[in-house]
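Just so you know, all these numbers are worked out from the coordinates, no wet-lab data involved. Being a predicted model, the structure only gives us computed values, none of them experimental. Cβ atoms are built from the backbone, for glycine too; each structure is taken alone.
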Structure I
Amino acid sequence: MDLKSMTLPELEDYMESIGEKKFRGKQLYEWMHKHLVFSLEEMNNIPKKLKEKIETKSEIYGVKLADCFVSKLDGTRKYLFELHDGNIIESVLMKYKHGNSVCISSQAGCRMGCRFCASTLGGLDRNLEPSEMLSQIYYIQKDIGERISNVVMMGTGEPLDNFENVLRFLELITSEEGLHISQRNLTISTCGIVPKIKELARKRLQITLAISLHSPNDEMRKELMPIANKYSMDELLDACRYYFKETNRRMTFEYSLVAGMNDQPEHAMQLCKRLKGFPCHVNLIPVNPIKERDFKQSLPESVSGFKKILEKNRVNVTIRREMGADINAACGQLRRKKLQSVR
């Protein structure tokens with residue numbers, strides 16, 4: 001029994017099922033989700049006998065700090081966390097004028113195989129529990145002593161490949177009894193698992209859905225992303241239109257620019273035709289080079305040229321500001337480095 005992954009009613013019911021008063025569930029819930037404690041020892045109004053009973057019947061999964069790196073360029077912090085089974089995950093804190101944003105992992109490793117991403121090089125170890133996703137945010141908020149106002153699920157893993165746990169995480173992180181982060185301040189990034197996008201749409205949540213597109217056509221996308229062999233761009237964009245219809249939330253399309261591969265003017269024009277008339281935002285990302293691949297980052301003039309073509313064709317577009325470049329803050333880089341040093 002993973003107590004931190006339970007909703008308040010579930011925790012209250014669980015307390016009654018083990019012969020305790022219902023209100024003990026609320027006390028435990030507030031300690032974990034409001035006071036952000038990681039152990040029973042810190043819960044000073046929970047009787048010793050109840051703590052002993054809990055320890056024999058259930059767990060409170062959290063994270064343990066394995067390492068932390070702070071960028072000298074912009075203050076970005078990269079956290080490496082160890083899980084109860086020894087797995088390593090990573091999270092990133094980015095400070096903006098509009099508030100503190102945390103990028104969290106949803107899996108230990110990833111099985112999607114996107115060629116430009118370091119997270120997937122070692123494959124998938126396992127899904128994260130809701131408690132382990134929450135604990136990344138809780139630890140960082142306590143560490144900096146400031147509220148986390150925005151959460152993006154763009155760390156290690158494919159969130160829609162851990163669908164049920166991610167839904168439970170969303171329920172807990174937005175709960176009024178917890179941190180109560182607004183749904184509109186949550187972003188889920190996916191490589192494009194079409195059936196799960198539609199299933200998420202039917203939940204009618206007010207979160208932002210970010211699609212890793214990275215290509216204007218099927219042929220090129222198949223070279224970069226194995227998921228493209230299963231779902232065509234037409235199928236993916238149809239699912240995105242369905243998501244917009246159900247939620248009225250504007251889509252974000254992530255587009256990593258690789259020098260000489262997908263950053264030419266003709267690629268920009270193809271992308272404009274694909275997205276014509278669709279309420280969306282394109283986020284251009286100069287690719288983060290990793291040593292296992294020979295991808296090179298697009299030149300600044302190629303990036304700005306690509307952006308101008310999109311703007312000219314009335315596609316809403318920005319270039320993502322690179323943060324934490326001096327601490328390998330890009331997804332998967334530090335985790336892989338840490339795992340290789342351990343092995």
Structure II
Amino acid sequence: MHLRQLGRSDLKVSELCLGSMQFGWTADEAASFAIMDAFVAAGGNFIDTADIYTTWGPDGLAGGGRSEEIIGRWMKARGNRKSLIIATKVRGRMTEGPGGEGLARDRVIRCCEDSLRRLQTDCLDLYQTHSADLAVPIAETLGALDQLVRAGKVRAIGASNYPAWRLMEALGASEQRGYARFNSYQPEYSLMERSLFEIEPRPLCRNYGLGVIPYSPLAGGFLTGKYRRGATVESVRATDIGKKYCHDRGFAVIEKLEAIGRARGKTVAQTALAWLLTNPVVTSAIIGANTPAQLGDALGAAGYRLDAAEMAALNELTSYPMNWRNIWD
């Protein structure tokens with residue numbers, strides 16, 4: 001699997017990143033170990049998690065940190081920490097009461113220490129703020145992150161789900177104060193969800209050299225190809241996905257992905273991932289799986305790129321109604 005530079009950092013990450021929000025939730029520990037083994041065997045080195053994974057499961061807040069713990073036990077069992085790029089996140093609620101969430105200085109430092117302990121490592125390769133905390137001055141959060149970088153506990157920092165103006169504010173504050181700067185950005189981005197990233201964050205990331213690590217590149221599973229006209233899908237997210245994407249326009253996208261993939265010997269999911277990977281601003285796309293078999297399909301996108309005509313056809317099918325949408329291109 002090809003390695004790509006993550007923004008302006010010294011991190012070289014695989015073009016596909018293994019997401020882990022399912023670990024300890026829809027994939028038990030044994031399945032999680034098998035998925036990570038298969039990912040590494042295929043040449044992957046980049047694993048993304050978060051401290052809140054998975055507080056929305058049946059155990060509520062008690063489920064927080066479970067994904068990190070599973071990854072930590074797996075790395076210890078395999079003895080492979082040095083060959084991996086491990087990314088985690090901070091922001092979401094981990095405990096009840098005041099101070100249980102957010103990006104205040106002391107909390108960022110404390111949560112980093114907790115993540116290091118759960119992951120059984122002394123350094124995080126990439127530490128990301130999971131979403132913006134507008135109640136805390138950006139300089140306070142960046143000061144905490146800079147302290148962690150200087151202490152050798154974090155190699156690089158990134159942001160996820162920030163509005164472009166906040167991301168720009170953060171880059172400016174880092175430059176002004178001499179703090180470590182964000183090297184990556186993690187947005188929701190797929191063929192079915194384009195405008196939120198493309199209109200403002202994409203040109204910003206391109207201009208300032210931020211590596212882009214999209215999550216939900218298969219639109220919650222819609223772009224796997226299992227959603228078809230008249231088909232019934234068994235999934236915990238099937239109802240929500242159906243309401244959002246199961247319409248004529250969505251099915252036309254699936255049909256075009258299938259046609260392109262058939263000509264290339266690839267699947268619908270692989271072709272949807274290739275659309276992302278062909279975009280030069282994208283560093284690595286986050287993929288998830290509950291079994292090694294599910295992971296295998298996504299791994300087939302490694303090294304797969306679309307030509308200009310294929311990209312244009314898919315872009316036209318998923319265009320959004322803004323006449324100036326390409327003003328920054």
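One of I, II was used to calculate mean count of other Cβ atoms within 10 Å over residues 76-83, giving 20.6; which?
I
A value of 16 was derived for relative contact order in percent (Cα under 8 Å, 6 or more apart); which structure in I, II was it taken from? Here the read-out was taken from I. Of structures I, II, which gives 20.6 when mean count of other Cβ atoms within 10 Å over residues 212-219 is computed from the coordinates? The correct label is I. Which structure, out of I, II, was semi-axes √(5λ) of the Cα gyration tensor in Å calculated from, if the result is 31, 24, 19? This value belongs to structure II. Name the one structure among I, II that mean count of other Cβ atoms within 10 Å over residues 68-75 of 14.1 was derived from. Label of the originating structure: I.
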